[in-house]
Each structure stands twice: as structure tokens, then as C-alpha cells.
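Trainee: Following are the structures in question.
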Structure I
Amino acid sequence: MTVCVILAAGEGRRMRPLTGSRPKVMLPLAGRPMLEHLLNAVMDAGVTEFIFVVGYGEASVRNYFGDGGSRGISIRYVTQKRQRGTGDALMTVEPHVNSQFLLLNGDMILHADDIKTMLKTPAPAMGVFSSTHPKDYGVVTIKKDKITGLEEKSLHPKSDLINAGMYLFEPGIFKELINITSSPRGELELTDALMTYIQGGVLRGVHLGFWADMGSPWDLLGVHEEMMKDIVPEHLGVIEDGVIIKGNVQTGSGTVIKSGSYLEGPCIIGSDCKIGPHAYIRPGTTIGNNCHIGHSSEIKNSIIMDSTNIPHFSYVGDSVIGSGCNLGAGTKIANLRHDKGTIVIGGTDTRRRKFGAVIGDDVLFGINCSVNVGSVIGNHCRIGPHTFVEGRLEDKTVINR
């Protein structure tokens, strides 16, 4: 039986400030950690034995997934003590695998049908995906079903096919890993170990029908929007008279939706939340547990994490907000440029025409604050009343007015 190894040890620095208190793989998508979505897809493909390589924030992964018994599977954990690259991460599992195994990066979403196809392919094999922006990834060239080249983040890609971070290996891969040296980034890269396979013409390419990875916070929203399309309506909380619900909406246990509120699916509201009165929750929104969205506040296409309060007369559009935050009354987060151009953050084009802000954990706003498009606000910031925020604020920034 094939074992699935999932690499889940990294912090995900490009996801900062959202990874300040949690590993990247535990960031929420459609109400669940991204790693859980990946795990479910592999389970649907028939795999029941897993090894998670953990490191940064590993306690949150271990505590959430446990030994897998409640899911009818087996999960073992191996710790990568220092995050020295994917090759180093894979070496940590060598004592634990002695037959064919599936290897996956933990920060991506796959479909079970593609995983089934991979499992039927002779090893060694690599998943490849056609991308509209291949220069951001490892670019693959292929002839018939064999990989003929692999080049990391080329400015002039030789194809639109990219390395999807999905592999099927035999234990022989560990012999190749022994011979690799540190990359310019100071890491041991798994892709360097693949060159012997490529040069020998034995590495097969498996074309994937669906693939999504999350490199930056704005990538979360794009994948989140897609995944929200499949949610099933469920109401475990209290829906007061005078609430209007349209489309597929989920509300968790202990949650109260107060009179006059308008919920437009797809949206997910977690447990023990208080929504309204007269709140407007628009499509694409996920609200975590223990949150308060108050009177006349509007949330559109956003991810709001646990224990965050947006009490009243506020607007949040196309944003990702961490846990334990509080937006003062009248706080507005803009999500559209006047010229309708795509939002650029720190010199990086998000490729999104609508994007608000990325806000870390434990950020407190005074009343009537305004946050400009593309702002990134670090963890534990304190923003005084009537403040205009734009650009990037580092962790623990204090602005007094």
C-alpha cells in the first residue's frame, strides 16, 4: 500500500504576517486548514497511511489532526528540526518508508482524480500543470510522457508547464538526495536530486486537471473563492426572525444571526459567533469561530479568522484578517483602485483587480480608520482613531492620533 508523505514543516515567509502564530498549512480555506483539504483529497484517492513532516508551529498540526484515528487513517509525524529545504525535509522520512510513496507539498490543493492517476503511474513521476504565469515556478519541458528539463523560475520559460510539487517515488530517491549540495538560497532542494532521473529519461510527467498553490496572502482569496462554490447549506445556530438567507450558507453551533441581517452565499460562519443586527455578509466570505460582526457592518469576499470583531458601521472587502483583531466603529477597508488597475503590494502584482488588506493577529483599530487597497498590517499593531493606513506596517507598530 502506498504511503503519502506531506511536507508541512515550513513557516511560509511570503505569507507573513498571517504565519506569525501558525504554520502556512494551517491557514484557513473555506472554513478548514488548507492541509485538511489536501488530506481529504488524498483519502478520497484511497490512501490511508500518512507521514507529516512538521517543524514550524508543529504543535498546531499535531493537535488538530492527531493520529488520524477519528478519520479512519494513520498519521505519523517526523520533525524537520531546521527548515533547510525540501530535500532535507524528505531525508527525515527515510527511516520510515521502504516502498513506493507519494510525496506532496502541503501548501496546495489537488483533486482526488489526479491523485488516482498519479498512483497508477510507474515511479518516478512528477505532477505537471499548465500555468498562465510559469515564470513564477519551476518550468518543465516534456516529450511524450518523459520530463526532459526542469528550470527554476526562468524569466524566459521554455513552456507553460510547471512542477506541481506532487511526486511518486521509490526509496531510491534517498540515494540521489545524498549527493545534492546547498542551493544559492542555502537550502537542499529536492529538484536538484531529480536531475539524474531527468538525464536518464526515466522521470514521467503526469498532467493534472486541477492544481492551486498558495504562495502569498492574495493567493488564498483566489483559491478560497473557487472552493466556496462547493459548500453545502447547514444551519446549526439560531436564525432570528427577519433574517434573509440566499444561496448556500453555513452557520455553526452556538452562533446567533440577529434580526435584519442579510446573508448571501456562498458564505461560512463558524461557531459561537454573533452576527448583526442588520449585518450584510456577502458571497465568498468565511468568518471563523467566536467572531462578532455588528450592526450595519458589511463583509465581502473575505477570510476572517477566529475571535475577530468587526462590531458596527464598518466595511471589509476582499481581505484576509487574522485572529483576535478588533475594528473600531466606522473602519473601512478599500478594495478597488480608482483606475481599476490590479493591486500591487510591495512591488508584486497580485493580478487581482479587487483586493483590500492583509491584517495579522491581535490588531486593534480605533474608530473611523481607513485602510487603503493593498495594505499589509503586521501582528499586534495598534492603530489610533481616524487613522489612514496604507503600505506595510511592521509587527507591533503603534500609531497614535
Structure II
Amino acid sequence: MTKTAPEQSTDLGTLGIRTIPEFDGVHDVWPRGERLRAVREAATAYKQRFKAQGTVRAVKSVDIAAAPYPVNYAFHDAVSVPTLPLISMINRMVVVQYDDWNGTPRTLVFEPTMPEGSAEAPFYSNLQALMDKVPGAKLIEKLMLKYYNEPDQVLAKLGLTPADIDFATFDHLHVQDPRMILGSTEVIDGESAPRQPLFGDAKMLVHSRELATLQSLHPMQWAWYVDGGLGGVDPDKFVTFDGDIELGPGIALLWTPGHTDGNHSLVINTDDGVWVSSENGISLDNWQPELSKIPGVRRYHEQFGREICPNANTLEDSLDQYDSMIKEKTLADPCKDDPRWLQILPSTELAPWKRFWPVVPTYVHGGIEYGVIIGGQQ
């Protein structure tokens, strides 16, 4: 029996959230060349209004963990020289404080990845089983894996407690286990007691299509999602939305389908302009291949006439992902330190480690920080 997504249990307006009209209907435009034009025009129009609304109070990114990832996925088979088959990506958790549209101070946690949960996704569990059979597996793991912080440790370092968090969200639910964030009445295999919520009463913002995907996986999606990740989770812990929403002045979650059906991107306005974060790419090279020094990526841009080079582990809809990355590029402002590059912060970023040369990012922002994160705002 096919499971269906839970009905929206919370009115978005009561949470100070509102929908974004500029993108209404753009995903229905046909043919596809006209749809791309409509997405670009809508993003241009929305950016003007978005920036005029104000900035967030504070934002801070903190590294969580580095994990292996296939080079061929990272750049859509564009890399043109022999290299290691795997590189490492660094997940960063981003804490954002802002006022919602009702004037209530809010704290959002973006990408609070729990590494032990990600390890249960079939892709990574199968990769681990394969690596365990390879001579020197421990050395390979040492080269690929690195742990920086646990999400709850990040809160303490920033002077926050779980009670300070209003919302958690992921750009999509690949290799994420919602039970480890929201808690569960069921015991996860290998554990002795049910998980307690990591962020107290915080709710998870998730696109309705992404949640529905986790509830009824297609075989082409199966390897990247944690089986049973919704087991025992209170449905009321989810706040689902469709399309594009803005959480308050200076912060929005824009629907960017393609990598997954329910993918969404974090967009924030700061004193330095607009930043965008998602995993549609794992380095700025994906969004700006014309500037890339990774062998083959610029040629991919030139040979195919494409403005982007997608992160392509699951091409659920490659045309949609292309359009979504253009949407992101249109919203992002130029970097203050080097205006050639856009202020796009991959939610999981290619590690700038020399051991993987020449597959290293051409330019790295190195995280993001504005204002001061303050606890006890509730």
C-alpha cells in the first residue's frame, strides 16, 4: 500500500511564513527553453523585492563532517584526467537568526547532518562494505573521513540550547535520518532506547514532495535515502510547504527541483548581499564552470554550451536541476573579496585538500558569518 504525505497540520501564516508569488506557474511553462527563460525572469524580479525587505539578524556556518563521494557524480562525468574515484565533501551546518513576518525572533538550523544516520543510507552502507574488503581500508578511511562537530555541540559553542531552535531544515533528505533530529517512539536498530528530539520542540520545514518521496521511494531513488527514517516520528513535527516560501525579511526557502523533486535552497540577505546554499553543486565550479580549473569542467561548459555543471548523483530531472541552478545563480550576489565569484555556499562542499588534486575547488568561501548568534530569544 502506497503511503501518502501527511496533510499540512500547521498554517504557515501562524509561523510567520508566507508564499512567494513571483514563481507561480513557472514550472508549468512549455517548451523547456521558455521555462528556463521564465525561471530566470522570475528570479530577477524576486531578487529586487527580496533584497528590499531587509537582512537576517545573524548567520554562522560550522563544519560537521567530511565523507567520500564519487568524482563522476560530482561533475556529471566532466573530469577529463585520471584521478582518484572518490573525493571528500564537507557538510556544513548553518544557523540563521531572523524575525519572521509576525515580528517573532526565530532561529533556523540548516543541514544539521548526523553522520551516523547518513552512514545507514544504502549508498554509504554499500560503499563501507566494499571498502572493508579493500587492503588498506583504514588508510583510505583516514584520507576520506573527518569529523569536526556534532550538531548539538555546535549549539553549545554558539551559546544556544535545543530550546532556542524553532526550525530545522535540509535542502533535501538524501542520507538524512529524520528520527535523529525529531526523535522517535521506535528504537533504531542497534540502539537501546528511542531517540529524543535533538532540538527540543523544533519543527522540520520540508517540501511536501520531498517528504512524500521518503515515504514511497522509487528504485532509482532508493540508494540515497535512509530506509525507515520516518519510523516513530510524530507527523506534527513536520511543517510541509509547496513551491517557494519566505520565512521573514532576508530569508527564503526556494523550491529548486531536479536533484530531487522536493529540493529547496536556502537564500539569505546579509550586509554583503544575497547568499544561496544547496547541494545542486558541491563547489562553485558547478555553478560557474567557465571559471573552473578542474580539468574538464570548463570544457564541459564550452562543449555543451551549458551555464552550469550539475552535481549528478541522481538525475531525477536534469533539465529541472539546470533551471534551478540558474535560479540560484540569478539570486546570488557577487563575492566582495572576488567579484568574479558568486555568493553560493554549497551545503556540502568539495574538500580543498591537496591529496585530491587536481579535483579541488577553484575558489572556496570558507563558510559564512554575519552578526552575533544570541541565545534565549524565545
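Trainee: With mean count of other Cβ atoms within 10 Å over residues 107-114 derived from the coordinates and found to be 24.1, which of I, II does the value describe?
Mentor: Working through the options, I get structure II.
Trainee: From I, II, which structure was mean projected area of the Cα convex hull in nm², for residues 203-250 alone = 4.3 calculated on?
Mentor: II
Trainee: Moving on. I have -4000 for helix-only ellipticity at 222 nm (-39500 (n - 2.57) for each DSSP H run of 4 or more, over all residues; to 500), calculated from one of the structures I, II. Which structure is it?
Mentor: I
Trainee: Taking FRET efficiency 1/(1 + (r/R0)^6) of positions 27 and 315 (r between Cβ atoms, R0 = 25 Å, to 0.05) as the quantity of interest, name the structure among I, II where it is greatest.
Mentor: II
Trainee: Taking 37, 35, 25 as the value of Cα extents along the principal axes in Å, for residues 115-218 alone derived from one of the structures shown (I, II), identify that structure.
Mentor: It was calculated from structure I.
Trainee: So, one more: Identify which of structures I, II gives the largest calculated value of mean count of other Cβ atoms within 10 Å over residues 11-18.
Mentor: I
Trainee: Say we calculate relative contact order in percent (Cα under 8 Å, 6 or more apart) for every structure; which of I, II gives the highest result?
Mentor: The maximum falls on structure II.
Every number in this text was worked out from the coordinates using simple rules, so none of it is lab data. Quantities reported herein were computed from a predicted structural model and do not represent experimental measurements. Cβ atoms are built from the backbone, for glycine too; each structure is taken alone.
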